[in-house]
Structure 1
Amino acid sequence: MTEHDLVVRNGTLVIPGIGRVAADVGILGDRIVTLGTSLSGKEVYDATGKVVLPGIFDPHVHIGNELSFEEEAESETRAAILGGVTTIGIFIRSLEDSYFQHLPAFRAAMDERAYVDSIFHPQIFTDQQIDEMPAYTRDYGIRSYKFYMSGMPGIVKSVGDDVLLRGFRQVASIGADVIACVHCETGALVARAREELQKNRPQGTLADWEDAHPADAEALAIRTAAYLAKIAGVHLYVVHVSSKQGIAAVKLARADGTALTAETITPFLGISSDDANGFLAKMVPPVRTPEHRAALWAAVRDGTLDTVGTDNTSRRRASKNPQGGLHGARPGHPSLGTHLPVLLHHGRLHDIPLERLVDMATRKPAQTYGLYPRKGTIAPGSDADLVIVDLDLEKVVEPSALRGMSDFSPFEGRLLRGWPVATIKGGRIVARDGDIVAPPSGRYLTRTAP
C-alpha cells in the first residue's frame, strides 16, 4: 500500500464533469496519485462534513496597480490562497513598451513571491506588441492576449477596430488554441456617456455610475468583436459580461458561429447598484441594477456564461477615495479573498447546483487556457491543488481578515455562508482556518500547444 505524503480523508469530492464522490485523496509530492478509501499518509487532513473542490482558478486578475508588481504578487496571492484560489490569470500591462522589458521581472515575482500559480495575458496596445506576440508565446509560453475596446481615462487606453482585427489575425496565426480576450465596451458610446454624466450630474450615487457605461455599449462591442473574431478565425473570450444586453449579444454571436467563451465576475453576481457600500463597489464596467444581476444568474444556470473570475484590482481606501463621489472615486477593488464565498453564498440563494458553480470556477477556465487536466479537476496525475470548504460556515466579511493589501472590501459587513477552511497548494497545506501556515510556493506556468 502506498504511503502518501498527505491524505485528505472523509470529505465529499466535487469533481467537475463527474459530480460528488465520497473518497479520500492521496498526494505524493505535488501531485494527486490516488482516489480511494482508507488511504494512509504521513499527514492526514480530516475533511469530515466538508466538501473538497479543485483549487479555484480565477482567470481575471490585475496585479501591481497600487503597489509594485512584486509587492502585490505576494500580498494579493496571499488573499487568494486564503480564499481557496490556487491559480490566477494576470492581465499584465505595458502601455507603450515591448513586453520583453517587463516579462522577466513579472515572471520572477510570481516564481519567488506568489502563493499561487499563474499565467499571463498581456494587454496589447501597439503595433510593436502585436508583431512580438509570436515571440512572447515562444519565449514565455503565453497563449492568451487582451484587447481593450474602451479604455479608462488615466489608467488604460482603448484600441480601434483596425488594431483589434490585426491583433486577432496575429493571435490566430500563432495557434488555434490561443485566446483573444476582449474588454467589450464601445469606446465612443462610453466617452459620450461619461461626458454627459459629468455635465448633467456632478454629484450622484453608485447607481448613477451605470449611466457612464451603458449596457448597450457592452452589447454592441460584443457583436463587433465577435464579427471580427469570426473573420480572423480566432477564439474570442469576452471578459466580465455585466448586463442582460451583453448576454443576448453572446447568444447571437454563438448562433452566428463565433467561437466564444463568456466570463462574468463575482462582484457582478453579488452586488447590485443599490448596494449600501456605495462607491467602494465602483468599477468598470459597473455593477448594475438587480434586473441585470438576475439575468447574469439565469445565464449561469443555462450555461450561457462559461467561466467566473473576479477582475481583482486591489486598492487602499485612501486611493479608492469613495468620498470623492460619482466622478472622484476610483474604479477597482479587491475580490480574490471573497471570490469563492460570494459564489457559494449567492449561488445557493439562486438555487444553482454546487457542481455547476465549481465547474465554472475550476474546470472551465483550466480548459479554456490550456491547463486541464493539470488544473481544474481532482484526478490522479493532476496538481495537488485543493480547497476544503465548510458549506455551512458563516462569516461577516472583514477586510483585515482577507490579508491582502486593501483595507476595504466591496463586500465588507456582508454575512456570507460557505467558506474555505483549508487550501492545499502543490501538495502542502498552505492555508488553514484563516491563517497562512506555509511559505509561498507559486510558480509562473508556461503553456504549450495541445
Structure 2
Amino acid sequence: MLNRMSDTTPSTGPESILIQSARVIDPLSGLDATRDLLIRDGRISAIEASISGSADRVIDASGKVLAPGLIDPHVHLRDPGQTHKEDIASGTAAAVAGGFTTVCCMPNTQPCLDTPEIVEYIRAKAEREAHCRVFSVAAATQGRKGERLAEIELCDKAGAVGYSDDGDVIESASMMKTVLQTVKTTGKAFMQHCQELTLTQGATMHAGSVAMKLGEKGWPREAEELIIERDIRLNTSIGCRYHIQHMSSGDSIELVARAQEKGIPVTAEASPHHLLLTHEAIETHGTMAKMNPPLREQADAEALRKGVADGIITILATDHAPHHADEKRNPMSEAPFGIIGLESAFSLYHKALVETGHIDMPKLIELMTINPAKLCNLDTCGIGSIAVGGAADLTLIDPDHHWTLSEDHLVGKSVNTPFLGWELSARPVMTIVNGQIRWEA
C-alpha cells in the first residue's frame, strides 16, 4: 500500500542509525522496555536489549522515549490555492519539528480536494517536497457544498485515506445518508465537521458570559450536539466508520459513549486548544483564540479530558489551521477561524492529559500513533507501530525537556497561536522518517 502513498523527499543522511538505551513504547505490541534499535536502509532491522556493532550514527537515548512516529489525521496544508498561509513543504517542516512523521491533509483547498486528479497532485507534490508522509482526506461532496456526491470511489483508488467536508457540515440529512452509504463501500472513515448552520450564522465564539460581555454573537453547544445525534441515528442501520472532528462540547461525550456502547462505529478526536483553553482566552488573545468550533467553558474542557481518560475520545488531532498575520489582524467578525498546532502539540497534550494525571505516557503515544493510523487505515501498511522489518518512522521524546514556546520554534509560514509564552515539558527532540533524520532539536 505504501507505493500508492506519498513518501518523503530524498535526503542525505546516514544509511544506518543505532539508537541505544531508549525506553521503547509501541502501543500496538504492548512493548514498553529499555531497548536498542537499529535502522538500516529505511527499515527497522533489529530491536534488542543490547545491539553491538557499528552504525553510521549512534545515538545515546538514555532517559528518552522512542515512539512510533506521531500521526496527525487533521491538518490544513492550504495547498492548492492558499499557499500564502502554508504549503506542503512548510507544513511538513512544521510537522517534523513537532515529532510528526505522517499528516493527513483536509480538503478545504482551492480548488477543493474532491477529485482523483487533486489527490494525485497532493501525492506527487508531497513526494517532491514533503519532509514527512502526506496523505489526502478527500471531500465527500463536490466542492464541499453538500449538494452532489464527489468522486468517492475514484478518490479511493487514487489513494485517499478518508473523507470529510471539513470546514463545512453536510447539512442535508438525505445527502448525509448517501455519503455514509457510499463511504462505507470504501472501508474508509467519514470525518464530520459538526456544526448546525442555522444556529451559528454570524457567530464568532462560544455562547456564554464572555460573548455577552464583548457583544459577540454566540455559538451554542447544541450546534455540535445536534449534528452528532443526527448522524449517529442515520448511521445506526448503515454502519459506516464515522469520526467526529475537533469535539468541543462536554455534552457530546455522552452521545458518543452511548453510540459506542451500542456497537455503532463512532470515534472522536480532541485538539489541544479545546483541552486547555476556554472562552475567556478571547478577552486576552482576541482573534488568536477564535476557533471553529469555539473554545467553550472550563466544564467542557474537563469533560473532554475525562472523555480521553475514559476511552471515549481515542484520537488526538491538532486541526493545524495556518492563517496569514494580516488576516488575523482583522476585526473579530472578519478574522478567520483556527490556529496552528503541529510544532507544540505533543507538549500541550502532555500538559493537558499526562501532567494532570488523566493518562500516562504510553496512552498518550497510543492516541497519537496507532489510533490515528487505524482511523486512516495506515496501520495496514505498518505505519503507527514499531516492528522489525517495518518502516523506520520514529519519534524520540525527552520527557524531562522544559521549554517556553516562542516564534523561534515555529517553522511553518504562520504564527497564529495563543500558546506563545507557555512553559511546556516533554518535547520531541528527533524525528525520523523512512530511516532519515528529518529534524532534531
If helix-only ellipticity at 222 nm (-39500 (n - 2.57) for each DSSP H run of 4 or more, over all residues; to 500) is computed and equals -7500, the structure in 1, 2:
2
Thinking only about distance in nm of label points 7 Å out along Cα→Cβ at positions 110 and 398, which of 1, 2 has the largest value?
2
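For which of 1, 2 does mean count of other Cβ atoms within 10 Å over residues 318-325, calculated from the coordinates, equal 25.0?
It must be structure 2, since only it matches.
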FRET efficiency 1/(1 + (r/R0)^6) of positions 262 and 350 (r between Cβ atoms, R0 = 30 Å, to 0.05) - highest-scoring structure of 1, 2:
1
Matching 102 (volume of the Cα convex hull per residue in Å³, for residues 158-309 alone, computed) against labels 1, 2 points to structure 1
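Quick note: the coordinates plus some simple rules give every number you see, no bench work behind them. Note that the structure is predicted; figures quoted are calculated from it, not measured. Cβ atoms are built from the backbone, for glycine too; each structure is taken alone.
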